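Pasting the structures in now, so scroll down.
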Structure I
Amino acid sequence: MDDKKYWVGFNLIKGIGAVRMQGLVAYFGDLESAWNADPAELAQAGLGAKLVEKVVGARKQVDLEQVWAKIEAQGIQILTWSDESYPARLREIDQPPPVLYVRGEYLPDDVFAVAIVGTRKVTPYGRQVAEEVASFLAANGITIISGLARGVDSIAHQTALKAGGRTIAVLGRGVDKIYPPEHRALAEQMMTRGALVSDYAVGTPPDASNFPPRNRIISGLSLAVVVIEAAETSGALITAEFAAEQGREVFAVPGSILAPQSRGTNKLIQNGALPLLSPSDLMQALDLTRVGEKKTARKILPSDETEARLLSVLGGEPVHVDEIRNLANLPIEKVSATLALMELKGMVRQVGGMNYVAVREDQTQYKVRE
């Protein structure tokens with residue numbers, strides 16, 4: 001077990017969010033030290049008296065070993081800011097969640113994602129549009145993100161799976177708490193071709209106050225947000241607001257001026273959202289017409305500094321692994337493990353006797369993918 005249990009520990013304390021977590025890491029260097037710090041040190045790190053009291057109380061009441069054992073038993077993955085696999089697009093937003101709980105698998109290619117949200121009281125028109133948009137996007141390699149709620153959300157998830165695509169649900173509760181209960185089977189399916197994601201601790205029950213904050217994660221994970229149908233007070237409009245703040249495109253499906261479910265979407269268009277008249281409009285506006293090629297390109301781009309460094313010393317002539325280690329100035333075990341992964345990605349090729357060549361000759365132009 002690494003220090004992730006301490007990230008989980010602080011995540012359990014109400015009032016310790018992104019800003020304070022960042023402050024603790026900056027002051028102590030790591031969260032294990034922060035968790036074990038005395039009250040005076042916590043105060044010096046910037047926590048107020050009430051929060052210091054909460055931290056001290058949590059240390060007495062919470063058995064982190066038991067919490068971690070429960071997380072592992074349920075196959076839940078913990079992603080923190082320090083993980084390379086933390087969603088790249090989510091890192092871009094202001095104050096990204098320090099801890100994500102994931103059931104299933106979030107993949108690098110899920111960066112090509114579009115959120116589809118809308119009313120729970122979907123009309124036949126809304127259902128038809130949601131199915132057409134989700135099916136088209138999924139068939140074109142776009143991951144569908146929504147909130148697993150009744151109505152538009154569940155239609156989008158189900159349609160993506162039927163189309164053979166991937167889909168991710170962002171929950172306003174613990175990932176072990178499936179709600180509504182009739183979506184348990186859908187959630188199980190999603191974990192085989194997608195994931196359930198939340199920044200709420202395991203065991204957190206559904207609560208109305210949790211949903212607006214989770215909407216910023218839905219938009220944060222996405223290239224764009226599509227609002228299918230929404231009343232004037234719909235939570236989907238909150239997602240659209242977050243999307244606009246985060247620099248994401250917002251699309252809204254126009255509807256009848258007489259339909260309550262279209263008042264929110266029509267107002268979004270009036271306020272500057274792009275009207276979605278066809279799924280292909282979305283693909284063109286986001287330059288997603290060549291997603292397959294972009295995914296292939298991502299696989300041959302170095303994903304971290306180690307891969308970039310190894311590529312910088314490789315060319316068309318075979319180089320022995322020992323020489324690669326010397327030139328890159330890295331531990332041999334790190335070099336060997338990274339080369340093995342790069343070979344699977346098709347970035348390098350072993351040509352016998354532990355000698356490697358770069359697959360492309362213009363390796364000097366490689367840069368770490370941002």
Structure II
Amino acid sequence: MSFQEIPTVSLTEWTLPGADQMAFADRLRAICHEVGFFQLTGHGVDPEFVDEYFDGLRRFFELRDQTKAKIDKTNSPWFRGWERVGAELTDNRVDHREQIDVWTEHPARSGHVEPEYLLLEGPNQWLDEGTLPGFRSLVERFQREMGAIADQLMSAMCVGLGLAPDHLDRLFGERRMSLVKLIHYPQTPSGEAGVNAHNDAGFLTLLWQHGVAGLQALNPDDEWIDVPPSPDAIVVNLGEILQAMTGNYFVATTHRVIANQGRYSSGYFHGPDLRTGLDPLPLDRRFADAVNASRRHRDAGFMAKRDELVAGDGGIRSAGAATYGEQLWNYFTRSYPDLVARHHPDVTAAGA
């Protein structure tokens with residue numbers, strides 16, 4: 001069940017009138033089981049908007065650090081804003097990229113909050129319109145359009161798993177928390193990574209590479225497979241939560257970025273209400289049988305938590321979380337220990 005290339009599917013096979021939706025859902029199910037990565041075409045995103053959006057990325061990252069630092073993530077208790085190269089750790093190793101994180105906005109919780117992960121709800125940071133005209137509206141449009149595509153893919157995944165098309169949508173709740181990540185990679189230093197090997201934490205990720213290679217996915221034979229950039233394709237990969245809720249039938253494939261030249265990309269990470277429980281989906285027995293027949297699927301785990309990293313236990317090994325919020329809190333405490341200590345010194349990692 002290894003793979004040597006990343007498959008491509010067209011969303012028109014699901015959305016066009018008269019499309020054979022069951023055939024599309026069945027193919028998508030097989031890809032999510034065997035590969036966990038695919039290129040998505042036929043999504044309907046205006047190419048002119050994509051070019052305008054990436055022009056906005058470039059305009060931001062070309063600003064002086066002093067200007068970008070006005071929205072420095074170190075000042076945000078909600079882990080939002082800009083971070084300079086080297087600010088994030090993946091598997092306890094420094095990532096060589098700078099980025100902006102923009103989450104779905106909700107009013108910040110006040111006072112003592114239980115469970116602790118609700119502290120993640122809050123506002124984004126933005127430069128003023130005079131400094132970067134139109135930037136905020138571009139990012140918010142990107143967030144809306146990627147969210148709508150992700151909802152379509154979730155419906156098809158549900159059908160492929162023998163569930164009602166809206167099964168996951170109903171689980172997602174009202175106060176959804178999705179992430180847009182805008183990224184600039186300088187050329188990666190020798191022996192390092194733009195972002196180190198990892199699994200995504202959430203449900204599914206939609207990524208625009210926009211012309212420059214560097215993304216690689218790890219196949220079951222421990223070979224790094226290039227995910228080539230395509231001007232009209234969105235790279236889609238699955239996260240650990242969807243892996244866990246399908247009993248490891250779907251896989252969160254390990255990936256990394258090594259940039260041989262300057263690179264811009266932007267990812268959308270589709271997420272539900274923080275309080276959403278991550279209980280197993282009600283799947284037919286045949287899916288569990290397929291997992292039991294595959295060592296790769298049986299052994300699939302989660303990224304190590306912060307306390308496991310401190311103990312020297314990195315890689316993919318940890319048990320899963322009970323809620324989406326707990327999963328995110330584990331991610332933040334693993335990747336931003338200094339920010340957690342600065343803004344939430346009395347809070348320990350959920351589940352740690």
Query raised in the report: One of I, II was used to compute semi-axes √(5λ) of the Cα gyration tensor in Å, and the answer was 29, 24, 21. Which one was it?
Result: II
Query raised in the report: If we compute distance in nm of label points 7 Å out along Cα→Cβ at positions 111 and 279 for structures I, II, which one ends up with the highest value?
Result: II
Report summary line: The value -13000 for helix-only ellipticity at 222 nm (-39500 (n - 2.57) for each DSSP H run of 4 or more, over all residues; to 500), derived from one of I, II, belongs to structure I
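Who wins on distance in nm of label points 7 Å out along Cα→Cβ at positions 159 and 295 among I, II, i.e. which is largest?
Working: I: 1.9; II: 3.7.
Greatest value across I, II: structure II.
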Query raised in the report: A value of 4.0 was computed for distance in nm of label points 7 Å out along Cα→Cβ at positions 31 and 327; which of I, II is the source structure?
Result: I
Requested in this report: Name the one structure among I, II that relative contact order in percent (Cα under 8 Å, 6 or more apart) of 12 was derived from.
Outcome: I
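Read-outs throughout are calculated quantities, based only on the coordinates presented, and are distinct from any laboratory measurement. This one's a predicted model, so the numbers in the text were calculated from it and none came from an experiment. Cβ atoms are built from the backbone, for glycine too; each structure is taken alone.
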